[in-house]
Each structure stands twice: as C-alpha cells, then as structure tokens.
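Visitor: Please find the structures below.
Just so it is clear, none of the values below were taken in a lab; they were calculated from the coordinates. Keep in mind that what you see is a predicted model, and the values were worked out from it rather than measured.
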Structure 1
Amino acid sequence: MAVASRREGGAFAPAHVTGVFAPRLEEKDPRARGSVGAGLVLGPGARAVARFRPGSRRAVRLSSNVAGRLPISTEVARRLVAGRSGTLAVRLVQEMPVGCGFGTSAGGALATGLAVGSVLRAPRRRAVEVAHLADLFGRGGLGGVAAILGGGLELRLRPGIPPFGRVVHRRVTATVLVGTLGRPLRSPEVLSDRRRLERFRVGEELLDELAADPTLSTFWDVAEVFTERAGLASRGLGTVLRGLRRRGARAFQAMFGETFVAGLPDGASGRAVLRWLSARSIPSRAVPISAHGAREEPQGTNGARGPSASP
C-alpha cells in the first residue's frame with residue numbers, strides 16, 4: 001500500500017509528575033478512561049525521531065537510550081504504520097529516569113506517536129489516541145498522555161483524551177527539585193492492585209479542593225496530603241519527605257516512583273535544604289516546570305533537534 005510520507009519526522013513530549021489522582025476506568029469507551037487528578041509538566045522529556053522508507057518488506061524497529069524493551073512505544077509505532085508496506089525506524093531518547101514517576105511511558109508513547117504521525121501524515125488526533133490507548137492497556141499509567149498535551153500545572157477534571165476528557169492547564173513559572181531513591185516502581189504492579197486503586201479515590205476530594213483554587217500553593221497542599229494517604233512511599237523516601245518539610249520545603253512523592261518532588265523556600269533556607277541533602281548523599285536536580293506541552297519538532301539540515309533514525 002503506497003502512502004505519501006515525509007523522509008523524517010520528530011517530536012517531543014514532556015515529562016510529568018502526578019501529585020494527586022483518582023482512577024476512572026468505568027466508561028465503555030477506553031478513550032474516556034484514565035484518571036482525574038493534577039500534576040506538573042516538566043521541561044525535560046522524551047524525544048523521538050521516526051523515518052519511513054516505502055518498500056515491499058514490512059518492518060518496525062524502535063531503538064532507545066533505555067535498556068530493555070519498550071512495548072508501549074513499540075505498540076504505538078506498529079499501530080500507526082499498520083497496513084503500510086515499508087520499514088519504519090524510530091529512535092526514542094528519554095531525558096528522565098524510567099520507572100521513577102516521571103511519566104516516561106506516556107511521554108515515550110506520545111513522542112513516538114507524534115513523530116510517526118508526522119512522517120506518515122496522520123492526524124495529530126489519531127497519534128494522541130493511539131498513544132493514550134497503548135499507555136492505558138499497557139498499564140503504563142492512567143491519563144499521562146492527556147496531561148502532557150499542555151504545560152504548567154495541569155488539572156484533569158474529566159478522564160480521557162480530548163474531546164472525552166477535560167484538562168485545564170495553568171501557567172506556572174517555577175523550578176522544582178527532584179530526586180530518586182531506591183529501585184523503580186513498576187506501574188503495572190500498582191495498577192493491577194485493586195485495593196490500592198480504591199485507596200487512591202481520596203484524590204477526588206483533594207482535586208475538588210485544588211479546582212476551587214488552582215494555584216501552585218494549593219497544589220503543594222493537596223499533593224502532600226495525597227502522598228501520606230496513598231501510602232506508597234518506602235521508609236527511606238518517607239524520611240526524606242519529612243526532613244524536607246521540617247526545613248521549610250514543600251515535598252510530595254511522584255506517582256508512581258521512589259521519587260520526591262520539592263519546592264524550596266527562598267534564600268538561605270533553600271540553600272540549607274540543599275546542604276542537608278548533600279550531607280546525606282541524596283542526589284537531586286533542579287527541573288523547570290514547562291510552559292508547553294507535547295509538540296512536533298522539525299528535522300533535517302535546518303532544524304534537526306533529535307537523535308537520528310536510520311532504517
């Protein structure tokens with residue numbers, strides 16, 4: 001089957017940390033499933049470059065800087081190229097650690113979808129839909145694709161992707177401190193535990209509180225409460241979170257990961273928090289909150305921004 005295609009296409013999808021959420025999986029149409037909740041869209045993320053070469057042989061190859069298989073992103077590529085004869089090669093680069101609560105499965109799926117969609121001239125809506133479904137059924141997350149279509153502080157007020165879901169984005173100019181302890185948490189294990197999913201329903205009332213005052217300050221309030229009620233933090237992470245708060249920082253656990261997200265107090269107090277982390281050899285990095293969501297990125301001589309992909 002012949003298809004008009006560009007030689008190469010690229011896309012970027014930001015990382016994301018969830019501070020509060022509640023699963024919503026009841027709808028018959030999976031495009032309307034996911035979660036309600038809130039989080040922060042970050043500056044770093046996932047970058048994908050895709051290249052399609054028509055031919056009689058059908059093949060999909062996805063490579064990455066991440067060790068191991070990436071079944072969710074691979075599924076996105078396969079579904080978008082289905083029915084076309086040729087070789088599709090995708091190179092995916094994750095700028096944040098995988099399995100640590102930074103939404104890398106959703107980011108990888110969406111970056112892949114937008115890059116492949118750009119090459120094959122598929123509608124953006126189709127790429128978003130395929131990425132959402134692959135992440136949902138692959139148990140990578142519950143609404144991460146919808147969350148990163150825009151930037152800043154995001155509130156998922158109705159589950160699913162547009163036009164089914166409703167996400168409100170508030171511009172936030174700030175930097176957060178993130179740090180990961182211990183081993184990654186496997187999202188499929190958490191998302192298959194029905195008792196845990198029921199416990200997360202407290203996120204609905206916390207989201208109502210945030211929706212009434214959608215500010216960064218209120219977000220810190222509800223995210224800290226949700227962290228305590230969710231009960232996913234290890235003893236070590238819990239100790240760090242309490243230590244940060246005692247020193248004037250705001251801090252919550254990124255869902256799902258052994259990761260803390262902190263807002264530092266100003267001036268000398270903030271520097272004291274950094275010294276406290278350093279003295280305990282707790283690694284951390286400053287990450288900006290992004291004003292923008294996922295987007296296509298031009299490739300080629302005048303605008304190549306991502307890694308090369310060669311069939």
Structure 2
Amino acid sequence: MLLLQFDWNPITGIDIFGNFKLHFYSVMWIVAFLLGFQIMKRIFLKEKVSLDYLDPLFIYTVLATMLGARLGHVLFYQSELISQDFFSIFLPFKFKGGFEFTGFQGLASHGAAIGIIIGMYLYRKKYNYKSLMWILDRVVISVASGAVFIRIGNFINSEIIGKITDSPLGVRFIQDYYSKRQIVGETGIENYKEAYAAVTNNAQFQYLLDAVPARHAAQLYESFCYIFVFLILWFIYQKTNKGQQSGYLFGLFLVLLWTVRFFVEFVKEPQGDEYITLLGLNTGQMLSIPFVLIGLYFMFVYKPKTSK
C-alpha cells in the first residue's frame with residue numbers, strides 16, 4: 001500500500017550571502033530555546049521566583065545544551081573529527097575539503113542531556129536560590145518541549161533517517177539518497193537545487209526518483225512522542241502533588257524520553273560509525289538504558305537531604 005507514502009525533497013535553508021546560509025534546522029533550535037524560555041518564565045512567575053535568575057538560566061542552558069550535544073556526537077558517533085577536522089567540532093564551519101559554513105550539525109541528545117545536568121550544576125553553584133533538583137525538575141519540562149522541534153529540524157534536513165520500509169507511511173528522502181555532486185552528474189543540471197527539484201517535478205528523471213527507497217520517518221515518530229512527554233510532565237507539574245516531589249519530574253523525564261528513544265532506534269538507521277553492541281542493541285539504545293535506570297532511581301528511590 002503506497003497511498004500515504006510521499007517524497008521529501010525540501011530546501012533546507014535560505015542563502016544569505018556567499019557560503020552563509022540560514023538553515024531551517026538552526027531555526028528549529030531557536031524556536032526550541034525561545035519556547036523553553038517562555039515556559040520557564042511562566043514557572044518562575046507561578047512559584048514567585050525572581051525573574052533576575054531567568055536570563056542567566058537561559059544562557060547556561062543554551063551553552064550547556066549545544067556544547068554537550070556537539071561533544072556527545074563527536075565522542076559517541078564521529079570521533080574521527082578530533083584528528084581530521086578538529087575546529088569543526090566547536091565552530092559552525094567545515095574546514096576539511098574546503099571552507100564552508102555548515103551551522104552546528106551533528107548533535108547528540110545523550111550528550112545534550114549530560115551537558116544540561118552539568119550546566120545546571122554550575123548554574124546552581126553561582127545562583128544559590130533553589131536546590132539543584134528544583135531547577136532540574138523544571139528545566140526538563142522546557143527541554144521536552146524543545147525536543148519536539150529539534151526532531152522536526154532533523155526531518156527537514158533529511159537526517160537521522162529511518163530504515164527502509166514498505167509501510168504506507170514511508171518517506172523517500174531524496175537528498176539523503178543522492179549527494180549534491182551525484183544529483184548534478186545524473187541530471188546534467190549544474191545548480192544542485194534545480195537538479196533536486198527536477199527529480200520530483202520532471203518525468204524525465206522519474207527513474208532517479210524510483211531508485212530512492214521509502215524509509216520510516218523516524219524523526220517524526222520521535223517528535224510526535226515527545227509532544228506527549230511534554231504534556232505528561234506539564235500535567236503532573238501543574239495538577240498533581242508529584243510535581244512537588246524533589247527529583248520526580250527529572251526522573252520521569254529521563255524514563256519517558258529515553259524509553260521513546262530506545263524503541264524508535266529499532267526503525268532508525270545507525271548514526272555515524274555506530275555499531276551493533278550487546279544483544280542486538282545499537283549504540284543509541286545502549287546509551288539510553290542508563291538514563292532510564294537513573295530516572296527510575298529519582299522517581300522511586302531518591303530522597304533529598306534534609307538539613308539538621
């Protein structure tokens with residue numbers, strides 16, 4: 001059944017000048033951070049916490065997320081960058097094979113999570129107005145909302161794609177299948193944007209389109225699930241006593257988010273040099289299990305220290 005299958009061949013950004021391009025993926029990150037800021041502002045107002053603490057919290061969160069996500073990707077999935085293109089790890093540019101503005105590509109959610117935890121610890125050391133767990137319990141609500149848009153950004157970029165499927169919901173990621181050089185060579189159209197457009201709009205190149213296999217839209221699966229992760233966290237925070245239990249929301253976030261990630265990995269192509277590890281589980285799944293276990297600890301075992 002191919003009724004619902006569709007082809008995905010979008011422009012991924014807008015050329016500004018020279019090699020500089022406004023990537024829609026970057027826009028999704030901006031949306032995620034701004035939405036998270038508004039959610040935290042609402043929480044601060046609700047709990048009568050001074051908004052003077054909000055701006056530095058935002059800065060710490062942005063830096064910790066981006067740095068953690070980038071380093072996590074390099075360490076877990078693309079360690080060869082350390083020796084082959086070191087400065088591209090920290091800068092939004094590619095230096096190997098020619099200078100190019102790429103934006104911050106290659107970001108790992110596991111690294112982002114670790115980065116956020118470390119960032120909140122450092123933030124709490126400087127701004128000692130609430131406990132670390134109070135901050136983490138509320139920041140994860142914003143993080144869950146932001147995760148929705150990050151995966152949409154991955155979908156726009158045709159990255160973190162799913163495995164080949166004959167599902168009626170399959171998507172043909174044209175720009176993932178054909179490189180810029182390859183699509184120009186196959187069509188004879190020098191402008192790669194026009195070449196990609198011709199594949200989907202010109203019957204002459206139908207054979208190229210037919211060669212692209214349909215895949216699971218793994219990015220959208222995750223994004224859709226993260227909507228419910230956010231809604232569950234927000235409901236518990238707003239409507240139940242569990243929202244005030246130290247560590248509970250943080251733990252629930254870890255359990256929900258990485259349970260989703262664990263199961264979506266079954267329909268997702270390996271990232272980078274990712275390899276199959278224990279019992280047929282890939283790197284993403286193996287990295288998710290400790291987060292789930294830590295989350296269960298904070299939900300059901302953790303007891304905050306009381307001052308004597």
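Visitor: Supply the structure label, taken from 1, 2, corresponding to relative contact order in percent (Cα under 8 Å, 6 or more apart) with the calculated value 27.
Guide: Working: 1: 27; 2: 21.
That value comes from structure 1.
Visitor: OK, next. The value 19.4, 65 for Rg and Dmax of the Cα atoms in Å was derived from one model only; which of 1, 2 is it?
Guide: Attributed to the structure labelled 1.
Visitor: Given a value of -10500 for helix-only ellipticity at 222 nm (-39500 (n - 2.57) for each DSSP H run of 4 or more, over all residues; to 500), calculated from one of 1, 2, which structure does it belong to?
Guide: Working: 1: -10500; 2: -18500.
Considering all the candidates, the number was obtained from 1.
Visitor: So mean projected area of the Cα convex hull in nm², for residues 149-268 alone, computed for just one structure, reads 9.3; which one of 1, 2 is that?
Guide: Working: 1: 8.4; 2: 9.3.
The read-out was computed on structure 2.
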